[in-house]
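Right after this note come the structures.
Derivation of every value follows stated rules applied to the coordinates shown; laboratory data play no part. These numbers were taken from a predicted model, which means no experiment stands behind them. Cβ atoms are built from the backbone, for glycine too; each structure is taken alone.
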Structure I
Amino acid sequence: MPRLTVIGTGYLGATHAICMAVLGYEVLGVDVDASKVERLASGEVPFFEPGLPELLAKALESARLRFTTSFAEAGEFGDVHFVCVGTPQRPGSYAADMRFVDAAVSELSHHLHRRALVVGKSTVPIGTAARLTSLIRDLAPAGDEVELAWNPEFLREGYAVDDTMKPDRLVFGVASAWAERRLRAAYAPVLAQGTPAVVTDLATAELVKVAANAFLATKISYINAMAEVCEGTGADVHDLAEALAYDNRIGGRFLKPGLGFGGGCLPKDIRAFLHRAEELGVGQAVSFLREVDDINKRRRARTVDLVREVVGGDLEGVRVAALGAAFKPNSDDVRDAPALDVASTLQKAGATVRVFDPAAMDNARRTHPDLSYGESTLDVARGADVVVLLTEWAEFREIDPVALAGVVAHPRIVDGRHALDAGEWRAAGWEYRALGRP
């Protein structure tokens with residue numbers, strides 16, 4: 001088995017390092033953040049991901065997983081180096097900020113003295129692999145003996161362990177048969193399960209992830225556009241989506257109306273895709289993604305409008321219970337979270353907002369200290385004039401509407417995620433509203 005390093009121990013990198021060690025590889029996790037390295041080495045996962053803390057304990061106990069801040073140690077140790085560094089949106093631009101990837105690859109390259117494979121997993125603009133190949137060959141003491149491959153990640157937050165250990169496919173962007181053999185060796189237990197491997201050139205491998213995210217974003221925004229049509233016609237988008245889902249050409253996955261997408265991937269990835277396509281002279285081909293992005297952002301403003309409508313037109317002094325802060329359930333990620341955007345907008349409009357989320361409270365307090373926070377659903381709902389469901393956690397979907405009615409001032413709920421049974425809530429005396437539903 002090749003020895004693996006994982007450069008960057010954020011969400012993607014930590015998950016990859018832990019899972020590969022559990023699969024039997026010797027793994028060294030590398031990060032410039034010493035505190036993150038110390039936390040992981042002591043058995044603490046610095047973010048919320050179901051199942052991962054238990055796997056970290058198992059990996060550390062096996063002695064197959066270690067963490068370091070030393071790129072020199074990484075260069076000496078590894079046969080295959082996975083680059084899992086973030087590519088956030090560049091401030092003031094749609095473009096991806098490549099500084100962190102470039103810095104990681106440059107620093108690693110200085111310490112590559114023998115034949116090795118560097119594997120990019122980060123979501124990057126097309127053409128990055130070609131550029132990094134030249135960079136590695138210029139900087140690495142081993143020169144042409146070091147090759148670059150691209151192996152995009154497809155992790156879903158909340159399901160990252162399964163997506164790493166039992167993925168629906170692996171994509172290998174390679175420039176040589178040797179690089180393909182190295183990648184197959186680095187994923188041998190996963191491939192042994194029958195996981196399909198798609199072998200492509202580097203540019204195609206770079207494109208797969210952004211193309212997939214663009215498609216998902218388009219599907220989500222499509223049904224939310226239909227919700228806007230339903231609002232103007234009196235139709236019910238929930239029933240519309242159910243009817244469309246039976247068409248096997250369309251399918252029901254991601255055809256769920258609501259507050260739209262957020263997080264650290266979809267929004268910035270489609271914007272970076274747009275920017276890079278324009279740089280390459282093919283921007284017109286993906287210009288529809290601007291409208292996809294705009295539809296998604298409109299959902300937040302429309303949800304605020306619906307809350308305003310429900311309470312009679314004026315939000316000043318209205319007590320709002322906001323259920324959810326994370327951008328999706330089973331995650332503590334609040335990057336570009338629609339839930340916090342809506343809560344903050346309601347507060348700025350004069351409402352008194354109290355927020356509760358099962359996992360994302362610390363991150364929410366850090367990014368939105370202006371909001372108030374409670375200890376539980378019942379805590380934030382006590383005395384509320386309106387309840388707004390903003391993240392579809394299971395514990396929110398399973399709320400007893402009769403019990404909740406006993407603590408609020410007015411039984412009014414805006415279901416921003418189409419996650420509740422409207423009939424059940426109305427039968428319990430609630431005024432139930434959701435975008436795109438009469």
Structure II
Amino acid sequence: MTKGILASCRVLDLTDEKGFLCGKILAEMGADVIKIEPPGGDSARRVGPFYKQQVEPEKSLYWLAFNAGKRGITLNLECRDGQGILRRLAKGAHFLIESFHPGYLNGLGLGYAQLRKISPSLIMTSITPFGQKGPQKDYLASDLVCMSMGGLVYVTGDEDRPPVRISFPQSYLHGALEAVAGTMMANFGRLRTERGQYVDVSITGSMHMVGTYPHIYWDMEKRNERRRGTMLPWGTGTGAGRHAIYPCKDGFITFIIYGGSVGAQSNTALVKWMDEEGIAPEFLKAIDWSKYDLIKATQDELSRYASAFGEFFKRHTKKELVDGALERDMMMYPVATVKDLLEDPQLEAREFWQEVPHDDLGAKLLYPGPFAKFSESPLSRLRRAPGIGEHNIEIYRDELGLSMDDIVRLREVGAI
């Protein structure tokens with residue numbers, strides 16, 4: 001079997017919720033990821049939901065989802081013995097990822113400047129709300145704060161109501177993904193120079209890219225974009241917004257009026273489809289979409305089009321609309337529910353969903369599979385997340401060479 005991209009690499013994962021996904025993806029890429037928890041277990045094990053509503057540390061579905069593919073040990077970094085063990089682990093590691101408050105590891109003698117003396121090729125990645133430098137670096141922040149400071153909350157929701165956030169904590173996931181990208185770029189450099197690097201990731205900074213457009217309006221026009229609900233802002237002199245989300249028979253569909261060659265194909269195909277069903281208004285059929293100038297569109301004009309499109313969408317299910325759009329080479333896609341994703345034929349064809357055995361639960365749980373398919377180095381199939389200290393003996397005795405007497409003593413002093 002072909003080995004993964006990072007099959008020869010070891011990762012020390014010292015992250016909390018802010019970085020779990022980074023370690024999980026590195027594990028999917030073939031790395032040996034060792035999740036390091038404090039004795040007694042990580043606080044995230046108390047985050048729900050829980051398997052069959054059984055509120056126990058080993059049954060947090062949140063923990064299981066974001067730590068799949070890793071091995072796990074317990075280690076107390078605040079005692080001298082624990083610090084010594086981490087240094088020994090770092091000597092044989094290729095990556096270390098962490099999400100402590102800036103300066104915390106430095107204060108323990110475990111910062112990058114100290115660890116690089118032990119392992120010059122080590123790549124250390126820090127994931128924090130505001131990065132390691134700047135006036136906000138010491139601010140505390142939750143997912144909501146990172147989402148808000150990143151600008152996404154301000155432009156999300158209806159204009160006549162308070163701003164809203166995405167329901168599931170997303171900023172940590174985006175920060176973790178940026179951490180993967182930065183870590184892999186540093187690894188590319190190491191392959192050429194044999195030298196490690198320090199990667200500094202700001203979660204709030206990562207959210208600027210998620211919003212995509214609001215900061216552009218400020219840069220270009222010196223104005224702050226406002227919330228528009230299901231409307232998509234359109235940076236024209238008219239200030240018009242395009243409708244983006246429409247109700248259909250069994251949920252919602254996304255369709256956006258575009259200009260240029262995309263609009264010429266997609267808009268024309270939709271109007272023709274409507275005409276086939278006998279509900280295309282004459283004013284829509286009269287438009288030559290290949291010459292339509294979206295820059296000059298007014299809000300009344302765009303709303304009139306949206307009203308006509310909306311009546312058509314209400315006649316169909318999401319599947320009918322998506323299948324029709326694929327046949328007609330149109331830009332249209334569903335607002336998918338979890339159920340839709342589980343039944344999606346494309347994901348099924350790619351064997352995206354994977355069952356992972358959980359002998360401790362007496363069940364198999366369904367997980368999202370690898371994020372990509374590589375022809376020469378396929379991503380690893382997941383294994384369940386580790387239990388508290390599950391691999392202590394395997395790593396401390398079999399790999400570091402500690403005796404059982406050493407391990408017992410370390411347990412007694414609270415080091416592991």
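For the read-out mean count of other Cβ atoms within 10 Å over residues 23-30, a value of 25.0 was computed from one structure; give its label from I, II. Provide the component values of the computation, followed by the final result.
Values: I: 22.1; II: 25.0.
Of the structures listed, the value fits II.
Thinking of I, II, which structure, once distance in nm of label points 7 Å out along Cα→Cβ at positions 63 and 175 is computed, gives back 2.1? Don't jump to the answer; show the numbers that get you there.
Details: I: 3.9; II: 2.1.
Traced to structure II.
When distance in nm of label points 7 Å out along Cα→Cβ at positions 231 and 351 is computed for each of I, II, which one produces 1.4?
Details: I: 1.4; II: 4.8.
Label of the originating structure: I.
Ranked by mean count of other Cβ atoms within 10 Å over residues 47-54, which of I, II sits at the highest value?
Details: I: 17.2; II: 12.8.
Going through I, II one by one, mean count of other Cβ atoms within 10 Å over residues 47-54 is largest in I.
Work out volume of the Cα convex hull per residue in Å³, for residues 127-182 alone for each of structures I, II, then name the structure with the largest result.
The structure with the largest value is I.
Quick check: 12 is what I get for relative contact order in percent (Cα under 8 Å, 6 or more apart), calculated from one of I, II. Which structure matches?
Considering all the candidates, the number was obtained from I.
Work out which structure the value 19.5 belongs to, where mean count of other Cβ atoms within 10 Å over residues 103-110 was derived from one of I, II.
I
Upon calculation of helix-only ellipticity at 222 nm (-39500 (n - 2.57) for each DSSP H run of 4 or more, over all residues; to 500) from the atomic coordinates, which of the structures I, II produces -13500?
Computed on structure I.
The value 0.45 for FRET efficiency 1/(1 + (r/R0)^6) of positions 167 and 391 (r between Cβ atoms, R0 = 25 Å, to 0.05) was derived from one model only; which of I, II is it?
I
By the measure Cα Rg over 2.2 N^0.38 Å, tell me the structure among I, II with the highest figure.
II
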